[in-house]
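No lab work stands behind these numbers, since they all come straight from the coordinates. Please read all numbers here as calculations on a predicted model, not as lab measurements. Cβ atoms are built from the backbone, for glycine too; each structure is taken alone.
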Structure 1
Amino acid sequence: MTQQAATQGTLSEQDRKAIETLYSAFSNNPDALDNAVAEDWQDIPLAPGQDPGREAMKPMIRAFNAAFPDARITIHELIGVAGKAAVRAEITGTHKGEWFGVKPTGKAFVLPIHEFHHVENGRITKTWHMEDWFGWLHQMGAIGAGQE
């Protein structure tokens with residue numbers, strides 16, 4: 001496949017909506033995944049203890065919402081071609097519940113995320129993601145220079 005062939009076409013409105021719906025699921029609406037991702041969705045890499053598939057993500061979202069009840073995901077860029085999209089976004093919120101073994105700090109945070117999605121017929125089939133959890137740990141005071 002040539003580079004030109006790999007970039008032809010644009011992301012459909014249906015596929016764009018699936019991506020936006022995925023992120024809205026993290027605002028206390030895990031069942032929104034039913035309208036965004038395929039049942040056998042591949043979330044790469046899986047979180048510790050996370051099983052594959054759409055239903056396995058819902059408890060993760062509930063735990064996320066318990067830790068960050070005011071969390072919001074803002075999409076800054078969504079760049080797509082037919083069947084594929086890249087997203088640059090950030091999560092903001094307040095650490096109100098335990099997360100990654102870190103007890104609630106009450107601190108606000110900003111967490112950059114970068115993701116790549118494969119989309120078919122208005123459903124995300126694969127997501128490769130990278131969040132700056134190291135930066136989050138630093139913002140919470142759980143790690144950092146000068147700590148003993």
Structure 2
Amino acid sequence: MTIMFADPAGLDHQALEAGEVFAPRFDDKGLITVVTIEADSNDVLMVAHMNAEALALTLETGIAHYWSRSRQSLWKKGETSGELQQVVELRTDCDQDCLVMSVRQTGRGAACHTGRKSCFYRRVTLEEGKAGLQDTGLPLLFDPKAVYGR
């Protein structure tokens with residue numbers, strides 16, 4: 001099956017923001033931002049990007065696929081680690097230029113390559129005018145060196 005998306009340029013403002021046509025607005029690099037949340041808790045797990053191929057594969061397979069900007073390649077989440085993301089729901093915002101994807105995280109429950117449940121395991125602090133980071137205490141669910149070999 002080949003998934004086709006409507007061209008947002010072909011839609012007027014009303015159709016884009018209130019219609020029933022899915023017309024994702026990819027940026028000038030061909031990417032759309034995706035915020036991935038855990039279906040049961042609504043915890044933010046990660047933020048990544050999809051190109052049209054990753055979005056189509058995600059819809060076709062029900063497993064999250066992304067575009068790695070650093071590696072410049074398609075990335076099936078969990079292909080190496082076993083930490084797959086099964087899609088529960090995919091939403092777009094009002095002008096269709098970003099997505100929120102609700103998933104069930106498989107494996108040990110780690111969405112982050114650091115071995116934690118979430119990529120958001122540090123909070124920003126401010127002390128005497130200096131910004132810093134503080135670990136929130138999310139435990140390691142796997143050893144990234146053992147899984148990725150680095």
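When helix-only ellipticity at 222 nm (-39500 (n - 2.57) for each DSSP H run of 4 or more, over all residues; to 500) is computed for each of 1, 2, the one that comes out at -7000 is 1. Comparing relative contact order in percent (Cα under 8 Å, 6 or more apart) across structures 1, 2, the highest figure comes from 1.
Any idea which of 1, 2 comes out highest on distance in nm of label points 7 Å out along Cα→Cβ at positions 78 and 102? The maximum falls on structure 1.
In terms of distance in nm of label points 7 Å out along Cα→Cβ at positions 30 and 126, the structure with the greatest value among 1, 2 is 2. Suppose log10 I(q)/I(0) by the Debye sum over Cα atoms at q = 0.09, 0.10 Å⁻¹ works out to -0.30, -0.37; of 1, 2, which structure was it derived from? This value belongs to structure 1.
Given a value of 13.3, 36 for Rg and Dmax of the Cα atoms in Å, for residues 38-85 alone, point me to the structure among 1, 2 it was derived from. Provide the component values of the computation, followed by the final result.
On the way: 1: 13.3, 36; 2: 11.0, 31.
For Rg and Dmax of the Cα atoms in Å, for residues 38-85 alone, the value 13.3, 36 is produced by structure 1.
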